[in-house]
Structures are given as C-alpha cells and as structure tokens.
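Enquirer: Okay, got some structures for you below.
We did not get these values from a lab; they are worked out from the coordinates using the rules stated. Just so it is clear, the model here is predicted, and its values are computed rather than measured. Cβ atoms are built from the backbone, for glycine too; each structure is taken alone.
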Structure P
Amino acid sequence: MIKAGYLLSYDYSYIFTSINQIYDEVDKIVISYDSDNKTWAGNDVFIPESFFTDLKKIDIHNKIIFYKDSFYIAGMKPMELETRQRNMMAEKLGLDGWHMQIDSDEYAYDFKKLASFLRKNNFLLKKAEKYPINFQVNFVTLFKSNDNGFFVVAPFKEKCMLITNYPKYEYARNTNKGQTLPLDYYLIHQSWARDEKEIVKKINNWGHKNDFDTNKFLDLWKNLDANNYSEFQNFHPIYDSLWKELSFFPSKNIDDFITLFSEKYPQEKIKHPLKFKKRIKLYLKSLF
C-alpha cells in the first residue's frame with residue numbers, strides 16, 4: 001500500500017491542490033489536526049467546517065481519514081511537536097506499506113510515475129524494521145509570486161525527505177535509520193509564495209519557528225521584486241548555499257504553474273538508486 005499523511009494547520013486551503021495530484025494513486029490518506037485548534041506554537045487556528053465538507057466531496061473512493069488529537073503541548077518546542085505529530089499520524093496510518101508524509105503546500109505532479117516505482121519495489125517492505133529505506137526527492141521551491149508568475153529557487157537541488165518504509169520519525173520527516181536514497185523526481189513546494197499575512201502566520205507557527213531570525217528574513221522577502229530578484233544568491237535562511245539563486249517562471253496562478261512546469265520539466269521514469277546486486281540481495285532476503 002501507498003499511504004499519505006498530511007498535517008493540517010494554518011495553510012489548510014492548499015491541501016486541495018496537493019491531494020488532487022496524488023489521490024488516484026494512493027491507497028489511504030490521513031489528515032491530522034489539533035483537537036483544541038492550536039498550532040505547534042500554541043496559537044489559535046480556525047479551520048471552517050465547510051473545509052471538511054469540501055474535502056469529503058472530492059473523496060469519491062473514501063480514502064481520507066480525519067484524525068483529530070491533542071498535538072499541542074505547552075512547554076515543548078515546535079519541531080518536537082511536529083515530529084511527535086508525524087509519529088502519531090504514522091501509527092494512525094498503520095506502520096506497514098510505503099509512507100509518504102506530504103505537506104499541504106507540496107504538489108507531487110505526475111505522481112503515477114513515483115507510485116509505479118514504489119509498487120515495483122514492494123519487496124523492500126517485507127523486512128522494513130531490519131532494512132529501513134528512505135527516499136528523497138528534489139524540491140522546486142516557490143519563493144514569491146506577482147501578477148505575472150513565480151520566483152523559483154534554482155537549480156532544483158534541494159532535497160526533501162518524502163517516503164519511507166520505516167515510519168518512525170526522529171526529526172520532522174527524517175527517521176535517521178537505514179539508507180537514505182535520492183530519487184530523480186520533482187516536488188513543487190509553494191513554500192513562501194503566499195501573501196504577506198499568510199507568511200507571517202507561517203513563520204510564527206511552523207516547526208522552524210526558532211531556527212533563524214524570521215523577522216529579518218521576512219524583511220528580505222518583502223523587498224524582493226522583479227527588478228532585484230537576480231541579486232538574491234545563496235540566501236537560504238539556515239543553509240546559505242542551499243538556495244543559489246532565483247529564476248522567474250511566468251504563469252497565471254498555481255494550477256497554471258503546475259501545468260506549465262510539468263510540460264517544461266516532465267517527470268522522468270525513475271531509476272532505482274540502489275545498485276542491481278544490492279537490490280537482488282534485499283529481494284532474496286525478503287523471501288525468507
């Protein structure tokens with residue numbers, strides 16, 4: 001099985017775009033959210049009932065499970081709470097199968113190729129506790145938008161931990177167990193490409209709230225425009241060189257961006273990152 005887990009909070013509205021990319025190819029989706037309407041920072045978050053009604057309308061195969069629990073605990077750091085919620089959600093999904101923890105603003109276009117790769121390698125699920133496997137993909141990070149399109153971090157080399165056969169997380173989506181392997185697959189991340197009010201909510205409530213000077217970085221973001229974006233180099237807030245530069249991709253909105261980007265950068269057939277001899281060895285071990 002291929003299972004997907006979402007952490008629902010202040011950016012809940014983005015999830016429709018995300019789910020539409022993967023719905024047909026996953027077997028089970030769990031959407032988790034705080035029973036006391038709190039973020040990891042302890043701030044209030046309001047998710048309208050109409051949101052859940054609209055989600056149920058698109059769940060034509062009854063794949064979605066809503067999971068409400070106490071995910072905020074006073075005195076714990078936001079990242080500790082994020083990791084805790086991811087583990088609780090993994091248990092709700094059931095620890096078997098391929099686990100993909102994906103955020104509401106992440107869009108896995110042409111997901112059929114990735115799903116096909118995972119199903120062809122189901123033998124890696126047989127002894128996951130003994131042979132943990134984690135797959136990274138390439139982020140396509142959208143940093144800001146204007147009326148004409150999106151400013152996109154380039155090149156698309158930033159890694160995102162996305163899939164594992166051993167869903168016991170130690171730091172956010174990282175299990176820190178077994179092998180971590182890169183896949184040649186693009187994951188669009190809307191990230192900072194939001195209006196200013198949403199950005200303020202993001203930096204005050206996400207897991208990285210205490211990892212860098214968010215107000216200083218917000219000022220940098222505010223000053224970005226079509227005239228100066230080429231001056232932004234090595235500007236990642238934590239790991240400078242991770243974001244080397246910005247490019248501009250013309251599009252009308254996020255749906256248009258996904259369509260046009262997928263045409264320019266189609267997902268290729270995924271090559272297995274494990275060497276053939278290693279795959280055979282693991283396959284044979286899975287039989288006994």
Structure Q
Amino acid sequence: MARTRSATPPVTPQDIDAIINQPARIQAIRRTVEAVADAVTPMVEAYRPYVEGLDNLPADGRFLLVGNHTQIGVEAPLIAFHVRRVIGRRVRLLTDRQFGKLRGPAKDLFAAAGALVGAPEPVRELMRHNEPIVVFPGGGREIPKFKGEEYTLRWQGRAGFARLAVEQNYPIVPVGLVGGDDVYRSVSRRGGSWERLSVAMAQRFSGRTDMVMPLQHGIGPTLIPRPQRMYLRFGAPVDTAKPDDVTTEEWVATVRRQTQQSIEQILADLLAVRADDPYRHLNPLAWRHGAAPPD
C-alpha cells in the first residue's frame with residue numbers, strides 16, 4: 001500500500017529549555033556576537049540609516065516585531081541592532097525551518113544570535129519570558145522580488161503570528177524597511193518563462209519551489225550592489241487584547257489585517273520620504289542634506 005504524504009511540513013524538534021537557558025558555549029559565542037555588534041556601530045552610523053519610531057518599542061521588551069523581507073535581508077540585523085541599542089535586549093528572530101538543519105559551528109552561531117526555527121511552542125516559551133521577537137510572515141518566499149513586486153508583502157494567508165500574539169496578549173509592533181529591494185533591480189516578471197525555469201531548477205536542487213530567483217542586475221549590467229540608504233520605521237503597537245464580544249478567529253483575522261495594513265502604510269510613507277531624499281544613493285556630497293526623522 002502506498003504511503004500518503006502529509007501536506008503539513010515536518011517541524012524541526014527543539015529543546016525548549018535550551019531556547020531560554022542556553023548552554024555555556026552558546027552564551028560565550030553570544031557575548032562575542034554582541035561585542036562585534038558594538039564594534040560595528042560606527043560603521044552602521046557612517047551609512048546614516050533613516051530610523052524612526054524607536055519610542056514605539058515597549059521598554060520591557062514584551063513585544064512581537066512583524067516586518068517585511070527585502071532582497072538583501074538587511075532588515076533582520078538592522079532591526080536587532082537598533083532594538084538592542086534602545087532597550088538593551090537581544091531580539092529573537094524566528095526563521096524558516098530549513099535553518100533548523102544547520103549543524104556544528106553554524107548552528108551554534110545561529111543560536112547565539114538569538115535565532116530559532118519558528119514553531120508555536122518555542123514562541124510561546126519566548127512570550128512567557130517576555131522576550132522581544134521578530135518575525136517576517138512572508139518567510140523565504142518574500143525575499144526574491146520579481147519586477148513590480150518591490151516592497152510588497154507575500155504572506156499568502158499566514159496568520160500564525162497573529163494567533164500566538166492574541167493567545168498570549170502580546171503587543172505587535174509593525175516595522176517596515178525600504179532600501180533593500182533597490183540594491184538589485186529585477187528584469188523578469190512573475191509568470192514568465194524565466195520563473196518557470198527557475199522553479200524547475202529550485203525544485204530539482206533543493207526540493208523547494210518558493211525560493212525562485214528572478215533575473216537581476218546591480219550597477220549597470222553587473223551584480224555589483226547599487227548603493228542605497230536604508231529607511232526603517234517602527235510603527236505604533238497593535239493591541240492584541242481580544243474584546244469580549246468577538247470570537248477568537250475573528251480577532252486573529254482583525255489583528256493580522258491591522259498589522260499588514262500598518263506595514264503597508266509604513267512602506268508607502270518611507271517610499272515618499274526616500275523620493276525626496278538627496279542622500280538616497282549614499283552620495284557623500286549630499287549626506288548633510290539627507291532626510292532626517294522628525295523629532
């Protein structure tokens with residue numbers, strides 16, 4: 001008899017206790033990672049990222065950051081960098097289950113940086129300990145952007161983050177980043193012959209079809225990255241406390257919708273700020289006139 005293949009992807013087993021009480025070797029690596037983060041502060045500031053809304057971060061660290069993925073993935077370290085500077089806490093990044101397959105030093109570094117595979121019970125444990133968490137609901141499929149998809153959310157119905165936030169009455173802080181989708185320009189559109197070829201190649205070599213890569217270029221026809229200033233905004237927290245007269249499913253859908261709309265508005269606002277910013281391409285001659293966040 002043929003076996004029936006489950007449609008639900010396997011969940012990578014995780015040691016719940018080790019997520020909070022990490023082994024000594026992981027804590028030692030963590031201290032090194034934090035020292036490196038402190039050392040690169042002048043380098044980050046040299047690029048003068050546009051950052052606003054830091055006062056929207058609850059000082060107790062009890063919040064779930066929900067953001068958008070860009071093509072170069074700079075949003076995760078940039079968010080973690082600024083949260084740590086403001087409240088002195090490490091952000092726990094929820095990642096794709098593929099990262100759970102890491103072994104050896106790579107796995108230890110991954111854990112020391114605060115990252116873990118997103119799954120309900122580990123997230124509940126983090127929330128029980130009032131840990132700051134960041135998640136990108138679009139996952140890996142939101143990273144590659146075909147022409148016309150820049151700064152769009154590809155959540156495809158995912159609502160797990162909203163469900164857990166409602167269950168634990170955990171505030172959601174929407175966060176958006178603009179700049180990362182312009183380092184490379186896509187020349188192919190979704191649905192074309194290149195996507196079909198890319199899907200076939202991805203499925204053959206990785207078994208996945210959600211990480212297809214468009215044809216892209218950086219400076220001119222090369223893959224040299226285009227210099228781009230980064231624009232980051234932390235939005236007002238979304239209240240997840242469920243009203244008595246609303247069902248849980250209705251409230252989860254409401255929280256998800258409010259979060260998505262907030263991020264989309266943040267992206268639209270940042271795109272408008274960037275459009276008038278003479279420093280958007282990191283031209284050193286224009287840095288003194290670069291857009292500055294409101295006081």
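Enquirer: Quick one: FRET efficiency 1/(1 + (r/R0)^6) of positions 55 and 199 (r between Cβ atoms, R0 = 30 Å, to 0.05) came out at 0.10 when computed from one of P, Q, so which one is it? Show your work: numbers first, answer last.
Expert: Numbers: P: 0.80; Q: 0.10.
Corresponding structure: Q.
Enquirer: Hey, helix-only ellipticity at 222 nm (-39500 (n - 2.57) for each DSSP H run of 4 or more, over all residues; to 500) derived from one of P, Q reads -9000; which structure?
Expert: Values: P: -9000; Q: -11500.
Source structure for this number: P.
Enquirer: Once volume of the Cα convex hull per residue in Å³, for residues 143-182 alone is calculated for all of P, Q, which comes out largest?
Expert: On the way: P: 102; Q: 78.
For this comparison of volume of the Cα convex hull per residue in Å³, for residues 143-182 alone, the top structure is P.
Enquirer: Continuing with the same structure: Given a computed value of 29 for percent of Cα pairs over 32 Å apart, which structure among P, Q does it belong to?
Expert: This value belongs to structure Q.
Enquirer: Still on this structure, please answer the following. Upon calculation of distance in nm of label points 7 Å out along Cα→Cβ at positions 167 and 255 from the atomic coordinates, which of the structures P, Q produces 2.9? Numbers along the way, then the final one.
Expert: Numbers: P: 2.9; Q: 1.0.
Here the read-out was taken from P.
Enquirer: Still on this structure: If distance in nm of label points 7 Å out along Cα→Cβ at positions 103 and 119 comes out at 2.9 when worked out from the coordinates, which of P, Q was used? It would help to have the intermediate numbers written out before the result.
Expert: Numbers: P: 2.9; Q: 1.8.
Matching structure: P.
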